[in-house]
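Student: Each structure below appears as structure tokens.
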Structure 1
Amino acid sequence: MRLRRPLLKLLALLLGLPLLNLLLYRARKFPRPTHIQIVAHRGGAALAPENSEAAFRNAAKIGADWIEFDVHRTSDGVLVIMHDDTVNRMTNGKGYIKDMSWAQIRQLRMVNGEMIMRFDEVIALAKEMGMGILPELKSTRFYPGMEIDALRLVQEANYQQKTIFLSFGWDVLTRIKQLAPEVKVAALYSFQWDVTHPQPATAEIVAPMAEMVVLNPWMIPNAHRAGREVWVWFGLLDHPHMYRLMLALGVDALICNDPAAAIRLAHATP
């Protein structure tokens, strides 16, 4: 009993401080972007199997602005679309993508019966649908030079103006900006408190996790003052209530699993 009261006070403090921070932030009434970009995370994973052609086509149908997807590289150098390092969760096969050839990958079927897509196939599909693409370069420690391969495919398709490269591996983003300064990049953050010093320093976008933005909403105006946009992604709390909160805080884009709900909320936000 003696411990319970101090623990309750500590819990109230931990919950109360973020709430107080949000209230203080909202009282400042920072300007909001005039057009919120809606990004279908993994094509809109709440609405169709993630990283599938069906998901990408559905994202276009419901009016998302961009599709986000994950890029890995096979053992023989082909860039393919899959979130995990392995094919285990989303296909009828098993194994690490880095250890499999393209011929082996192409024989697999995803949970909806589709074949795994190549990066160049997604670029062609996006061009057909008139959508922007946010390829996230995954597990870059496994794939030295993959950013060069990815950039080459975008340039061959003449799709630089509709592409934003994402990665937690800031070194690959730095290399992309060195090779093609006109291509936009977004520095991904997870549990970091501060987003004011991304690498490369020329990154046009910072992409923090929404849960961290709740704890420190001041990162939004700080990024805006530095001339950068804030495109948030969601960890465990990928839910319309969080979308609404992020819109109220003034982010520039939502990278979310339910782009249909995000679009409705964005249109309803004054």
Structure 2
Amino acid sequence: MAKAQSPGHITGFFKIYPNGSTGSGINIENGMITEIIQSSKDAFYLNGKKTKLLVSKQVLKEFRKKTKIPEKVKVLHKTVFPVGYGLGISGAGALSLAIALDKQFKTKLKKEEIIQIASNAEIQCGTGLGDVRAETYHGSIIGKKPYPSKKAEQLKKGKKFVVMGFFAPINTKKIIRNKKWKQKINKIGTYCMHKIHTKKTIETLIHLSRAFTIESDLATKKIRKIMEKIPTASMAMLGETIFIPTNNPKKTEKELREYCTKTMTAKIALKGAGPL
């Protein structure tokens, strides 16, 4: 038996590259806890419910290709967050699973090899581009050159919590693999990546995330309405999810509940992914 954890990641804005991405966002605590147990056949569970989990299946495939270890495992994922709402939960599942597999089978893979296994799985399944790499860090981050980013740097600390409001999931694959969406995203994404270097703070991240949300045309009517009412709110990429960094989560969540019935608060992560 082996366990690992990964924070979730809220992307504020991003730019798509052929084999990854760059961007800026916020890591949140308790993204995913993954436990693996050796078994007679592979099985995947999310919060106790047996399910297909294509990304986790792909992680296992990538791990076996790399290590030649054939043993079957039962994979137990647990998260407090909804999947498909732009919180990087697929990436957190992939990364925590890759870390747990390395721990269980004592393969002593290098950190970059573990990241590559999880990242390849997520990119192949079309559930994300840069979440896995982002989730190896804590706090608020920005992708570093050369792009697509393999490393990140922290933004200045300023907020301890993120309040989120959920409307609906978005099919990430349909956006990131669509030529027209890519053009819109990359035009404003290039601008945002340039501008964030002028002042590397969470406030700049939110300001640019709001611009990205509108200019990319990803904002829905519900998201636009909240952004008009709450100037520190933006959209999580990619989900119909609003997020607001704050140091007063109770007040912020109460304010958000006027426009959204499904809300929750998360702490900004103080550590990146790792074994438990």
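What follows is calculated from the coordinates using simple rules that are stated; it is not laboratory data. Worth saying up front: this structure is predicted, and the values here are computed from it rather than measured. Cβ atoms are built from the backbone, for glycine too; each structure is taken alone.
Student: Name the one structure among 1, 2 that relative contact order in percent (Cα under 8 Å, 6 or more apart) of 20 was derived from.
Tutor: Details: 1: 20; 2: 27.
Computed on structure 1.
Student: Further, regarding this structure: Here FRET efficiency 1/(1 + (r/R0)^6) of positions 116 and 148 (r between Cβ atoms, R0 = 25 Å, to 0.05) was calculated and came to 1.00; which of the structures 1, 2 was it taken from?
Tutor: Values: 1: 0.70; 2: 1.00.
Only one of 1, 2 returns 1.00 for FRET efficiency 1/(1 + (r/R0)^6) of positions 116 and 148 (r between Cβ atoms, R0 = 25 Å, to 0.05), namely 2.
Student: Here's a follow-up. Figure out for me which of the structures 1, 2 the number 1.9 belongs to, where distance in nm of label points 7 Å out along Cα→Cβ at positions 92 and 196 was derived from the coordinates. The partial results should precede the final answer.
Tutor: Values: 1: 5.5; 2: 1.9.
Considering all the candidates, the number was obtained from 2.
Student: When semi-axes √(5λ) of the Cα gyration tensor in Å is computed for each of 1, 2, which one produces 33, 21, 19?
Tutor: Details: 1: 33, 21, 19; 2: 30, 20, 17.
Among 1, 2, the structure yielding 33, 21, 19 for semi-axes √(5λ) of the Cα gyration tensor in Å is 1.
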